[in-house]
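Chemist: Once you scroll down, you'll see the structures, which are given as structure tokens.
Quick note: the coordinates plus some simple rules give every number you see, no bench work behind them. Computed from a predicted structure; not experimentally measured. Cβ atoms are built from the backbone, for glycine too; each structure is taken alone.
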Structure 1
Amino acid sequence: MNKASVDITNYRYDECTQYARDTMSSDIVHIGFGAFHRGHQAVYNDLTNQVTGQPWGICEINMFGPAQLIDDLNAQQGLFSVVETSATNTVSRLVRTVTEALHTPVTGIQAAIDKIAEPQVKIVSLTITEKGYCADPKSGELDLNNPLIQHDLANPTAPQSAIGLITEALKVRRDKGLPALSVMSCDNIPENGHLTKNVVLSFAKQVDAELASWIKQNVTFPSTMVDRIVPAMTDESFAILEQTTGYADPCGIVCEDFRQWVIEDNFVAGRPEWDKAGAMFVGDVLPYEEMKLRMLNGSHSFLAYNGNLAGFEFIYQCMEDATFKRATRKLMLEEQAKTLSPSLEVNLEEYADLLLARFSNPNVKHKTAQIAMDGSQKLPQRAIDPILNHLERGSKTACLPTLIAGWMHFVLDALNNDKPLHDPLADEFKQALVGASQGVEQCQALMAVKAVFGDLSTSNPEFKAAVEHAFISIQQGSVAANIEAIAGK
């Protein structure tokens with residue numbers, strides 16, 4: 001089938017928004033046209049365009065990976081399919097909000113710089129994963145030793161990182177006398193707006209102190225909390241998509257029916273009325289971010305590492321095991337929930353039950369191995385900070401140390417058995433483990449990786465002992481036995 005000749009609007013969609021696409025301009029530039037963005041921000045924007053009748057278009061930019069996805073998107077005139085599924089119902093929708101798409105290894109980085117510098121652009125949004133910010137995962141500071149950052153500092157007009165691209169485009173806007181815009185992170189990072197502002201300003205200071213001052217005074221960096229389970233596409237999910245719509249959409253995704261978006265209302269050049277599509281604008285996103293990062297994402301990581309080691313390919317399979325399900329609920333309510341802000345006006349028991357129901361959806365096949373990627377970037381906010389919160393209050397934990405110990409055994413299993421280990425610090429782990437004997441020495445070697453744990457292995461004996469105990473419990477017994485022990489009855 002020649003995708004370029006196919007009118008995707010002729011296929012079967014339960015929901016297809018209607019608004020004048022021919023008058024829509026690229027008001028938003030989004031970096032990171034991945035599955036999550038397609039199932040989340042793009043859907044919100046599409047629905048908002050229909051409700052308000054004042055459509056905001058999105059220009060999609062990918063800086064890495066193969067060009068095929070962007071080629072396919074352009075061949076479909078920016079249209080793509082989203083299949084939303086619960087345990088009992090499936091709904092298909094056609095998303096129409098994309099105006100254009102660039103793949104910088106093909107189009108060149110200048111095309112992306114020029115696009116962000118166009119006068120009508122009001123927002124640059126990001127889904128580039130934690131490692132895309134080129135920040136130290138522990139401190140949140142710009143990592144000046146990151147190869148991408150080193151390249152961009154030497155070649156600021158030809159950047160390879162999203163941070164370098166944004167900074168150079170902002171420089172062009174300033175030099176042209178154009179108004180500032182807002183840079184909005186949609187990644188699972190605590191206070192993602194503050195992190196984005198910090199790394200952009202740090203980078204700008206290295207190349208142009210006056211530019212850094214202009215950015216600080218004029219550009220805003222709203223924080224967001226995003227939530228929707230959007231697994232990576234597989235042959236099976238592509239088959240579901242084609243069966244549902246009648247069209248083999250190479251850009252389509254299959255996701256859960258739940259979605260949530262909490263946004264700091266801090267936009268210097270305006271923004272769509274996303275609240276008309278169910279988003280929530282607030283003054284402080286942090287309590288919601290921490291709730292989601294710790295209770296949802298932390299539990300996901302707990303299941304990803306321990307569930308994978310126990311032989312579960314998908315998250316829903318972990319939930320079919322009563323012991324894993326009980327341990328996960330204990331992690332959510334007895335450990336993670338107790339670290340959250342008391343100002344949070346949410347029934348956390350109901351929230352935990354909702355999460356467990358979402359995890360149990362057999363129609364959302366979220367691979368444990370996918371969630372396990374880039375663990376070094378995720379552990380500080382999902383596990384380490386909550387443990388330290390408990391230790392400061394004098395309370396003990398069992399599930400959180402097991403999350404970290406599960407990650408350690410997952411890393412060791414990959415390195416010892418020549419399995420792929422998708423983590424930017426994989427080489428550092430290998431180096432740290434050189435000469436470490438099997439057992440607790442390996443635990444200590446990984447805990448000594450400062451980019452993840454800082455100096456906790458030497459400065460916090462309680463933290464060290466808790467992780468070592470969990471590590472040894474898994475090693476001497478089994479993952480399943482350890483989960484049973486911490487789950488209780």
Structure 2
Amino acid sequence: MTKGLLALLLGATSLTACAVGPDYHRPETSATAAAPFIGTANPVVTTAATDDRWWQLYRDPVLDRLIADALAANTDIRVAIAHLEKARAQLRGARSDRLPQTDIAGSLTDSRVPASQVLPGTDRQNWSADGGLNVNYEIDLFGRVKRSIQAARGDLGAAQGDADAVRVAVVSDTVRAYVDATSAAARIAVAQHTVDLLDRSIRITSARFDAGRSDRLDVIRVTALRDQQKALIPSIVAERDAALFRLATLTGRTPQELPAEVRDRTTTPTLDQPIPVGDGRALLARRPDVRAAERRLAADTARIGVATADLYPRISLGGSVGTTSLGLGDVVGGGPFRWLFGSLISWSFPNQEAIRARIGGAKADTAASLASFDGTVLRALEETETALSAYQHAVERQQTLVAARDEAARAARISLARQREGQIDFLTVLDAQRTLAGAEADLADAGRDVGFAQVDLFRALGGGWQDASETRTAEAMPAG
């Protein structure tokens with residue numbers, strides 16, 4: 001009998017390769033999605049493969065250290081890693097269903113009956129002990145356990161993608177805050193330089209007024225312009241402080257703990273080479289949000305099989321061994337031994353409407369996940385093309401403003417010289433100085449905008465998680 005049951009167990013186990021429900025196939029990438037980007041004709045970018053550690057293209061050691069600190073201590077990354085560990089634990093739990101489920105039970109009791117109820121020759125007080133090992137194994141004939149494992153593996157892959165997406169966001173936000181802080185310092189310097197030039201104009205105009213060669217109104221006008229430019233500085237300082245405080249939070253610090261080398265940094269990071277952007281196929285393979293959406297689709301597809309398996313009987317084999325003894329002496333010497341082995345079949349039949357409703361819900365979830373995956377792919381391409389266009393036009397604007405600033409500076413020098421010679425009035429000089437101040441401010445803002453556009457492009461490209469993702473494992477990869 002035992003050999004027959006063992007043969008039945010082995011034979012049933014060999015059938016577990018059969019799993020109901022659809023097998024998952026990764027959606028194909030369309031030719032247009034895998035094609036080169038529209039904006040790669042501009043010389044500020046190149047179709048070379050994207051650098052995973054893209055922030056190192058700036059060649060800024062202070063920024064490199066900030067990124068390392070953010071990847072190690074950022075609170076959002078810690079939350080994402082915790083969610084990843086939860087998904088990994090759930091996969092271990094799903095895998096455990098392939099193994100026999102065991103439990104050990106034991107009891108020790110002391111009972112005493114009234115003397116009036118004691119039979120002659122028996123004791124009023126008795127000790128009894130019971131212990132045993134129970135084993136239960138589900139034969140996965142229709143793949144319920146197999147599909148559950150596939151679903152858990154897909155959830156783990158999605159959690160890994162989500163964690164990597166958080167890393168991309170944290171790296172991008174850190175670089176953006178650094179650019180914001182350093183460009184604000186540069187804008188403060190430009191504003192202060194403009195104020196210094198206007199102070200010089202005040203001294204010259206005052207001297208001309210004292211000599212009777214200028215009107216008092218000229219002194220008032222240039223002083224008002226100086227005060228207007230000076231009033232811009234406090235708001236820029238506040239912007240810089242906010243960027244520094246944001247940097248502290250991103251790197252897991254309080255504002256007081258931000259290193260002095262970061263506070264003292266006044267040079268905005270720039271690139272001395274075109275940005276490598278690759279093509280659409282590489283983008284979709286690299287973006288964590290696309291990978292997470294694909295893994296969710298795989299998990300929901302597997303859940304159709306989990307629900308479908310409930311249409312069929314669930315067969316379990318179980319057994320137990322143990323001993324029961326009366327009296328403490330039998331516990332030491334070994335009481336009567338018992339064993340039990342058998343099978344259990346459970347089947348929700350013939351009313352299976354609730355099961356079919358769950359199958360319908362699982363199919364709807366899968367359809368929603370497919371639509372979400374398609375939308376994520378489209379958004380990834382949209383964001384990248386938009387970031388490419390924004391970066392290219394930000395660079396063009398900066399180049400135009402450089403020329404405008406140079407012309408404004410030349411006009412201001414000429415107007416001062418001609419005023420000394422008495423060829424033009426002071427209003428012309430004042431207008432030239434006002435134009436120069438505006439051109440300097442616009443150029444400083446353009447430098448910040450170019451830096452932001454670079455960060456947005458790198459973020460759209462989705463790099464920055466590969467080397468930092470130390471918790472990435474083969475479990476998060478699609479199953480064959």
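Chemist: So mean count of other Cβ atoms within 10 Å over residues 171-178, computed for just one structure, reads 15.2; which one of 1, 2 is that?
Modeler: Structure of origin is 1.
Chemist: With relative contact order in percent (Cα under 8 Å, 6 or more apart) derived from the coordinates and found to be 27, which of 1, 2 does the value describe?
Modeler: Corresponding structure: 2.
Chemist: So mean projected area of the Cα convex hull in nm², computed for just one structure, reads 40.6; which one of 1, 2 is that?
Modeler: Source structure: 2.
Chemist: Still on this structure: From 1, 2, which structure was helix-only ellipticity at 222 nm (-39500 (n - 2.57) for each DSSP H run of 4 or more, over all residues; to 500) = -13000 calculated on?
Modeler: This figure was derived from 1.
Chemist: Still on this structure, I have one more. To test your reading of the models, identify which of 1, 2 gives 16.4 for mean count of other Cβ atoms within 10 Å over residues 363-370 when calculated.
Modeler: Attributed to the structure labelled 2.
Chemist: Computing Cα Rg over 2.2 N^0.38 Å, for residues 59-346 alone gives 1.08 for which of 1, 2?
Modeler: That value comes from structure 1.
Chemist: Could you tell me which structure in 1, 2 was used to calculate log10 I(q)/I(0) by the Debye sum over Cα atoms at q = 0.08, 0.11, 0.12, 0.16 Å⁻¹, for residues 219-442 alone as -0.34, -0.64, -0.76, -1.23? All intermediate terms of the calculation are to be shown ahead of the outcome.
Modeler: Numbers: 1: -0.34, -0.64, -0.76, -1.23; 2: -0.72, -0.95, -1.02, -1.23.
Comparing all candidates, it corresponds to 1.
Chemist: Could I ask something else about it? By the measure FRET efficiency 1/(1 + (r/R0)^6) of positions 371 and 387 (r between Cβ atoms, R0 = 25 Å, to 0.05), tell me the structure among 1, 2 with the highest figure.
Modeler: 1
Chemist: By the measure FRET efficiency 1/(1 + (r/R0)^6) of positions 251 and 459 (r between Cβ atoms, R0 = 30 Å, to 0.05), tell me the structure among 1, 2 with the highest figure.
Modeler: 2
Chemist: Any idea which of 1, 2 comes out highest on FRET efficiency 1/(1 + (r/R0)^6) of positions 51 and 67 (r between Cβ atoms, R0 = 41 Å, to 0.05)?
Modeler: For this comparison of FRET efficiency 1/(1 + (r/R0)^6) of positions 51 and 67 (r between Cβ atoms, R0 = 41 Å, to 0.05), the top structure is 2.
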